[in-house]
Structure P
Amino acid sequence: MVEGMVEGMVEGMVEERNTVILGSGPAGYTAALYAARANLRPLLLKGLEAGGQLMLTTDVENYPGFPDGILGPEMMDAFEKQAARFETEIVAQSVTRVDLSERPFGVWAGDLEWRAKTLILATGASARWLGIPGEEKLRGRGVSACATCDGFFFRDRELVVVGGGDTAMEEATFLTKFASAVTLVHRRDEFRASKILQERVRSNPKVKVVWDTVVEEVLGEGAVTGVRLRNVKSDEATEFATDGVFVAIGHDPNTDLVTGQVDLTDAGYVIVREPTTATSVPGVFAAGDVTDVTYRQAVTAAGQGCKAAIDAERYLEEQAHANGG
C-alpha cells in the first residue's frame, strides 16, 4: 500500500492501470477488493475525506456480520486493510482532474498522472449546509455537520439539530449521549425519516422538536450562543439560546470531476444503466452514494462497488477479445 507519493515512478513516465478507483467509502473499497482479487491490481485514490460518510457515523448497527454493531471509522479502517491485503495500491491523494475524452482515460492527482483502461467513480456525496449568516464563520466553533466528530465537545450543553430525515434523527439521538438537551428544528410538520429512527427520537426525553420552523441565522462571535428561528406558518421570528448547531439536511453528490463528461441527473448524481453500474461512457462505472439518491446505505454502496468491479473486469475481458487478446 502506498500513502502519498508513488515511489519508483520514473519522471515523465505515465503509468497505465487496468482499473483506477476514485473514492474510499464502502463502494470504493469493495470495488478495490473485488478488482484486486480478479488480479486487476487496482489503484485507489482515497482523497482527503477518506472513508466517506461512514467516517461521520457512530454505531453502525445494520451492516450484516456485526451483531453488536461497529463504529463507522473502525469499519472503514477494516475495509481499507482488507483491500490493501489483496494488493490494491492506495494513494492518499485527491483527484484534481479526469479526462474521459480519450482512451485510456486520464487521471490526475496533483503532480501525479495515470492512464486508466477502466474507471470506477465512488466519490460519494458531501454534507449540505444551510447557507445562512453566521454558519460558515462559526463552523468549527459550535457549527458542525458531524456529531461523531464533535459531539464529545458538547458534554452537558444544549444543542440544536436542523433537519427531518434519517441523518437528523441519527445525529439528534447520538448527541443525547453528551448534551443535556437537544432541540430538533424541522421546517415541516412531519418527519421524512424511517419509522424506527423517528420512534427513537420521539421516545428520547432529551429531545424536543420544533415544527414548521427554519434557522435563519447562527448567533455568536467567537462561539455559537444561539440561533434566530422563524416559524414558516406564522412568520414569527425568535432567538433561541444554544451552545451548538448540527446541520443534518442531506448531501450533494461529488461529481464535479465528471460534470459534462458523463450523464448526470438533474440533481447531479451519476446515471448508471441498471442493473449494471455502467455510465454513459464505456469503461466508466459508478457505485455508491454518487449514484444513489434513494437508499444511501453502507451495504447497498458496498454491493454496488462489488458490481462495478465485476463490470470493469468483464469490460476489460471483452476489450481484450475484441482486440484479439
Structure Q
Amino acid sequence: MSSTLFLVQVLNGFQLGVLLFLIAAGLTLVFGVMDFINLAHGVQYMLGAYLAVAFYGAFDNFFVALVLALLAALAFGLLLEFLVFRHLYGRDHLDQVIATFGIILFLNHAVRLIWGAAPLTLPVPEFFTGSIGLMDGLLYPVWRIVIIAAGLGVAALLYLLVSFTRIGMLVRAGSTNAAMVSALGVNIERLFMFVFGFGSMLAGFAGIMIAPIISVEPGMGTNILILAFVVIVIGGIGSIRGAFVAALLIGLVDTLGRSFSIDILRLFMAPSPARTVGPALASMLIYVLMAIVLYVRPSGLFPARGG
C-alpha cells in the first residue's frame, strides 16, 4: 500500500462524498421538511447527465450545456412536483414509495426511448483536461479536483442560504415542525415546491459534473440513490450539516474499503481467502457503519434541530 495510492484514493473518496452530498442535501430536505419519501430523486441525477449531453450536442459548449441542463433539471423537478408529488403529500409512506418507484420505471424507459440504451459520454471541458502534480509522484485529474471544489462551494453556499436567509429559516423550521410553520401563515405549498425544485437542481448538478467521468446510461441513478439514503440516515434526516459530514464519511469509507480491504485482510489471512472475503466485506462497510451509528445515535449524527 503506497502513500501515493492512498492519497489518490482519499481524493477519490472526497469526490464521491461531495457528489453524494449534492444528491443527499435535496433528499434530506424533501424528507425532513415534507415528510415525503422520494425514490425518484436519483432520476434527477440521471436526467442532469442526459440533459448535459443533449445540450452539449446542440451547442458544443460545456458551460452553456451546464447552465441549460441546470435550468431544465429545475423546471422538470418543479413540473414533477406540480403534476405528481403534491398529490401525494399527506399520504402514507407506502403510497409515496409505490408512486415514486413507478416514476423511476417510467423515466428510465423514457430515457431509453429518447437517447437509446447505449452509454453516452460527455467530454471534459478543454480548459480542465489533463492532470496536475499535487506532490512528487502524485498526478491527479484536474476535472476531479474541479468536482471537489464545486461540491465544497455548493455546500458553503447552501450553508449560508439555510443559516442566514429567511427562506432558510423557514426550511429549518419546516424540518423541525412543518405543521407549526403552516399554522403561522406560511404558504407551505410554495415552500414545498421551492425545496423540491432546489433539491432536483442539486441532484441534476451532481449528474452533470460526474458525466465526463462515467458512462451516462439508463438507471445510473439507482445505486447512487441507495448511497444517498444511507447518507441521510447516518447524518440525520433534515440536517444539511449531517448530510455533508455523512457524505464525506461514506465516500471515504466506501472508496478506501474497496481499494485496500484485500491488502488489510492479507495481514490476517492467506492471500487466496483475502481476495475472496475482501470485496464482499468492502461492499458491506457503509451498511456496517450505518448500523453502528444508529446503535449509538438512533436519530443520526446531527438530527435536525433547525438545521
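Read-outs: derived from the displayed coordinates by stated rules, not from any lab. Quick caveat, the model's predicted, so the values are computed rather than measured. Cβ atoms are built from the backbone, for glycine too; each structure is taken alone.
Quick notes on this structure:
- For Rg/Rh (Cα atoms, Kirkwood Rh) computed as 0.98, the structure of P, Q it came from: Q
- Read-out helix-only ellipticity at 222 nm (-39500 (n - 2.57) for each DSSP H run of 4 or more, over all residues; to 500), computed value -7000, structure in P, Q: P
- Structure (P, Q) behind the derived value 35 of relative contact order in percent (Cα under 8 Å, 6 or more apart): Q
- At a computed -0.56, -0.70 (log10 I(q)/I(0) by the Debye sum over Cα atoms at q = 0.11, 0.13 Å⁻¹, for residues 86-253 alone), which of P, Q: P
- When distance in nm of label points 7 Å out along Cα→Cβ at positions 246 and 278 is computed for each of P, Q, the largest belongs to: P
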